[in-house]
Structure I
Amino acid sequence: MRKRTGRAKGGTPDHPVELYYEDLGDRKHPAILLIMGVGAQLPMWPDGFCKMLVKRGYRVIRFDHRDVGWSTKMSGQRAEGAVVPRIGRYLLGRPSPVPYTLVDMAQDATDLLDHLRIDAAHVVGASMGGMIAQILAATHPDRVMSLGLLMTSAGKPLSALPSWRVIRLALNPPGKDAPRAAKIAVEMHNIAVINGPNFVPTQEQLRHRVETLTARSDYKQGGLRQFDAILGTGSLVRFTQSITAPTVVVHGSHDPMMRIRNGRNLARLIDGARFVVVDGMGHDLPEPVWRPVVDAVLENAVSSPRTGRP
């Protein structure tokens, strides 16, 4: 699989951003832009998943958001006050003042397409990345040939909350001075819970994943600012209802983070959107779900009037 890497410049004069990206496959093939979730680095789109898309005839772009991985860190920026009031406002669909929002992150994705001289791409977003993808499709419809929204929502007021097992993860973080082994163990446990009860990776696979990602970048503040970006944006319904790109909403039957009701409601907001449930999938992309997810995304892509095929 051919791989090219680079950095795309964007942001504002006061807060410039460089996004690290990988460009996989044949440049002559139609592009798929992959947008990942909160605090998730580029490798969270698994190599095997990306290879599957490349083998099906697509050029695949994956990247580190601002504030994670090898992209620019927005050091020193912070929202004022406690996070709890922002969460309360978000649950009611209301925005809050934050350093940057999902609208800014959608512009980052547009800047990346500009850098790569890609006029339009098939866009696939997971979790927070699906929220960013909705904004991108609504604000730049000419840049989005088709839209795949994985394990995400439109942030409607009073949407279903994560399961209590997931909520408890945020309430029991490791201490700042905890030994490295203890921090890795907590991260392994968190991934296993969010993955859901099915297709859970082995302990060896979990450890390798956590150690590899931690060695690549260990910048927790970025994930917290990205969470604030979600809260600060508020409900996405104003964007979601204006999406015109052919859309498939893909959700796992056992997603403990983003409840399936939220995915179903998201599909109802988009004219003509198809809702696909992947049996057993949680809030992750383990190997057993790659094929059904890829099949759903690419079936939707080829339905687009603008397939992008040469």
Structure II
Amino acid sequence: MKKQLLIIAMCIGFVSIHAQTKEELEIQKKEKQTEADALKKEIDAIQSKLDALPGWHLNVFGTIGGTFSNFNNWYAQGAPNNTSGSIGFTVNATANLIQPKFFWRNALTTNLNWVKLDDRDDPTDDAGFEPTTDVFNISSLYGRNLSKKWAVSALMEYRTTLLDNFNNPGYLDLGVGFTWTPISDLVVVIHPLNYNFVFADKDLVFDSSMGAKIMVDYAKKIGDLNIKSNLSAFQSYKSSNFSNWTWTNSLGYTLWKNFGLGFDFGLRSNKQEALNYALEQIPPTATGFDDVDNKLQTFYTAGISYKF
């Protein structure tokens, strides 16, 4: 009987010690987590101070996405023997020189994507990867500070496609005006004197003109989240048919080391591109700017992100 009571007492004591140890570990975990959160806030505060210092500030992040599949004798679908896949990536890079009297901001944005569908029962189909998303944008902004938030500035921006119809069309904006920087992460370019050079084979559709340039760029790193948003708009003084705007956005969240999740999406309106596309259809769906359906252009890419 005494032996049984001793065993029961030992079991109760073991359970009590185990429970106590678990509670102590939970308390230690909370304490360490609190210390880690406080340390992360200190690191972010130091990084903010470093970002505000004069000198070069570099940042590069991007998104990689891809899928591949292979089917053999899968009779439930229209092409039972096929190989398909898609691969795409985006790159967002900035190189900014910030000085007390001037700044020089440079940015590169590119989004490329390829897809393939190889029907092995059809010898006439194209088995290679075909480009789908094709975006390339590079800009350089130089400014001399008039005050803490305002500067007189000059901008060069070039937009085109790389994989298909390179520089056809291509857009080169050169202009001067003012830049407003209400906060360190937001840059607003207001250039009433800007010439929009358009490079294309079809001069009857695409035309260069003088106009006003508005560009809004926001870049922010919040903890493990990278945010990049850019709106580039041109308002032609010659005709609204030659005006255009593009808005691109990139989000990258780091989960492990430099890897994480990324999402990019963009919107664009360009009546010259819409008319060019309509004239290439068989039969053409428009004859001029007056009857063209200028639909909103969109794209998005989701996948694995990498912080360089």
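Nothing in this text is a laboratory measurement; each read-out follows from the coordinates by a stated rule. As the structure is a computational prediction, the values presented were derived from the model and not from experiment. Cβ atoms are built from the backbone, for glycine too; each structure is taken alone.
I have 18.1, 55 for Rg and Dmax of the Cα atoms in Å, calculated from one of the structures I, II. Which structure is it?
Computed on structure I.
A value of 28.4 was derived for mean count of other Cβ atoms within 10 Å over residues 128-135; which structure in I, II was it taken from?
I
Using the calculated result 12 for relative contact order in percent (Cα under 8 Å, 6 or more apart), pick out the matching structure from I, II.
Considering all the candidates, the number was obtained from II.
When mean count of other Cβ atoms within 10 Å over residues 80-87 is compared over structures I, II, which one is greatest?
II
Which one of I, II has helix-only ellipticity at 222 nm (-39500 (n - 2.57) for each DSSP H run of 4 or more, over all residues; to 500), as calculated from the coordinates, equal to -7000?
The correct label is II.
If distance in nm of label points 7 Å out along Cα→Cβ at positions 168 and 280 is calculated from each of I, II, which structure is the one that comes out at 2.5?
It must be structure I, since only it matches.
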